[in-house]
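For reference, the structures are reproduced in the following blocks.
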Structure P
Amino acid sequence: MSEEIEEPALIPSKALYGTGVAGTFSDSIAHRYLSLLAVAVGVTVSQMSYLRAAESLSRNILQLLWGRLVDRKGKRIFIAIGRFLNGIIVASLVFVEAPVWVMLLMIGVAICWSIITPAWSSLLGDYTTYSSRGAVIGRISALSQTGSLGAMIVAFTISLNQVGETTPESFKLLLALSAVMSIVSGILSLFIEEKPSNQEGRELDLRIVFRDLRLRRYLIVNVVYGIAMSFAWPLFPFIIVDKLSLKIWQVAAYSVFSAASSMFSQRYSGKLMDRIGRRPVVVFSRIIMAVSPLFYVVATDWTHVAMSEIIMGFGMGAWMSSGPTYIIDLAPVEMRATYLAANTAVFGVATFMGNLLGGYVTDNFLAVGGALQGINMGLMISAGLRFLTGLLFFLIHETYPTSKREPSAQ
């Protein structure tokens, strides 16, 4: 168990924070706008479900490979490689508008994220001790989130005077900024300090990972939840583009609120985990996700989506702090990236199935009365599934015993 040895932590540096801020700036633009770009170039509901499913597999399953390599070779080099490749691929999206090429490049972005994610999450563990893990990861994540906030403010500013419909041309400057900041993040990552690997030469044996009963229970619950959560993923972009016809500045505006609430949540949910335990924060972060699809169903303008995003920001902030903290608690020090990758790989399989299920059911069964009616029904089903499966996280083990919690929480 990782809590048996309280190893000394590294001191966070400007390079670490800079890597996080620049990377989050880049990723937030891609996360917010790539699916909208896909709709703008003509991707259909069915194609979107296949695309999101392929992204889920690429982003998550490959983390098993990268996670093990990270544990053996180190974190910094994989963060740099992922960031440089991501910058090149996002830059390529500036020059293409054919749906097939846009979809392929979006899958390429997902592969880059599969390289970066286990390396970055494992790296954060080098800067924590068991007793301060929640607070430290929460603080680093919150400061990194300022990159997302900055990206959305920039997007809002440069798109405020947009005239006419949203077209592929509307996204090009934002994509160029995302590409540049990804490369900046890669350069800064070369100056990050990390703890040396002690796994050189060892082979990947997933039996060691899945033999952990506490991890196995968490993974089972996470699979069920992942299917329920991702049921709505192919549907959101069509509400934004087709139903509400939102401008880029409107997407940026509600994204600012989301980034701000997420940053606040990450900062304080980390401290909260060190006081009340990990499980309550994990449960909260999952159940609150049920709110989002309902707001999209009743939305008539961008302010309704903004209200959803504020609430979602609190949930995502808690998720981004509690998820890595919980897995790092479970993992032996020398296998942190592998544990993190196993979790995201399993979740990727779940979201792959959920994406396909959501798109297929909506397109073939729910849309008999019209596409918009089918999408609304799909979103309502997803909301119910998210709430019910979120309750299952009460069944996971608590990794932070009462005896180790801060006295103020006793």
Structure Q
Amino acid sequence: MSFRAVMATLVAIPLAAALLPSVPSASAAPLPWLEIKAHRGGWLAYGAPEESLKAETAAAEDGVNWIEFDVVFTADNVPVLQHGDAIGGGSSGSASCTHAGEAIHLMTWAQVAEVRCTDRTSGDTQPIARLDEVMTMLTTNPKAANTKVDMEVKTYSGQPLAQKKEWMKAALLATTPIHPRMSISTFYWRQLASTIRAYGPTAYFLALEYAKYLTFAKNPVFTNVKTAKKAGADGFAYNVNSSAVGQLKFLAANKVGIHLYDFDTHGANYGQQVRFAIANGQHVIGADNPNQLRGLVASLAGQLPVGQLVVTELAPATVLNKTLTAAKTATPQVFGSARTVPAAAQNQFDSVRLKVVVTAKASGGKLEVAPRGSRVGKDGVRVKLRKGTHTYQLFVSPGDYGDLRVKTTRKAKVKVVVTGYRTQQYN
């Protein structure tokens, strides 16, 4: 079975498709599907500069499920490993390099070959690796025979789209033998989807998304997921600090893999973030230090993390108070405005607590309160319409632009009041 097929079977584990808020129970099954990725070669564990051949080889030989690296091209079209076009990886780089900050796409391979990068933690110094060197390691080293690979093809500011496509094509052609065990990642999936599917049809296509495009109050976060799926993406990745349970469940319901990233390896929230990701359906976790992550996973003793739902009270804010008919849908904003859930709450966010008052002249039909942009009739919460006035407490995820979608199948007066919200917390 191909890697893409395996991942497709994992998407549904352990989440149900519905967007009803919940925290997985302690009786969940063990975690045989959980895999660890050596981000940038797992440099913190192996004492070598990030993305060096030494680091990537050490991670593969250590039995880490995945290695991860980024590819950029020199002026004479040699693909090399570096976290961005600027030598040294820019502000997020962990190594000190000669020629730091110089643009690789303006340098020949002969010039790049002279660069030496020193790991700031261990002091180890290594040259910049070529992609073909890593491919040789992956295809000839017996200890790397089952190592999976996550490759991101980087770009540079102002790069023409035609060249982005050429770089992606060249990188995919250079890695063809390992496509069945490879993920190809890009932030430019909207522009490069056709290139990826043409030259990497058996690779797992991972759409990366910037956090600024996933804030509920400003963006169509659910529609972004549908757009990625339509483009052919197998997985969707975004910053763990912009995480929201509703969107993660929407990904799972649409059979799109969950890939949160930017875990705070060096901070106090690291364990919290990893447990949240695992509990909500992530199957591959990246780490600069795979050994640290192994220890955390071992502490779970084969069980899904069990979290607590923490409720934050808000002053009641009426966001909808009108009569709806079957032909009319209301989209009140419940997230990110001055009177509702603050935008800063979008971190391990679970749901908005609502008081919904419904007045109907007769029984029959349904009211649906769901995230805007989600699937009609499948996501969110539905209640039966009953004659008279009835009050319900509902917990629902916000959707596109921080809005709900409120719809009835027959005429009824609906009042929606935001009273609080819930987040998931893990010890």
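Quick look at the numbers
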item: Value 29, calculated as relative contact order in percent (Cα under 8 Å, 6 or more apart), assigned to which of P, Q; result: P
item: Structure (P, Q) behind the derived value 61, 31, 21 of Cα extents along the principal axes in Å, for residues 290-385 alone; result: Q
item: Identity of the structure behind 0.93 (criterion: Cα Rg over 2.2 N^0.38 Å, calculated), options P, Q; result: P
item: Structure (P, Q) behind the derived value 1.8 of distance in nm of label points 7 Å out along Cα→Cβ at positions 154 and 178; result: Q
item: Among P, Q, structure where helix-only ellipticity at 222 nm (-39500 (n - 2.57) for each DSSP H run of 4 or more, over all residues; to 500) as derived comes to -6500; result: Q
item: Structure responsible for 13.4, 43, with Rg and Dmax of the Cα atoms in Å, for residues 170-225 alone calculated and labels P, Q on offer; result: Q
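Read the figures in this text as sums done on the coordinates, not as results from a lab. All figures in this text were calculated on a predicted structure; none of them were measured in a lab. Cβ atoms are built from the backbone, for glycine too; each structure is taken alone.
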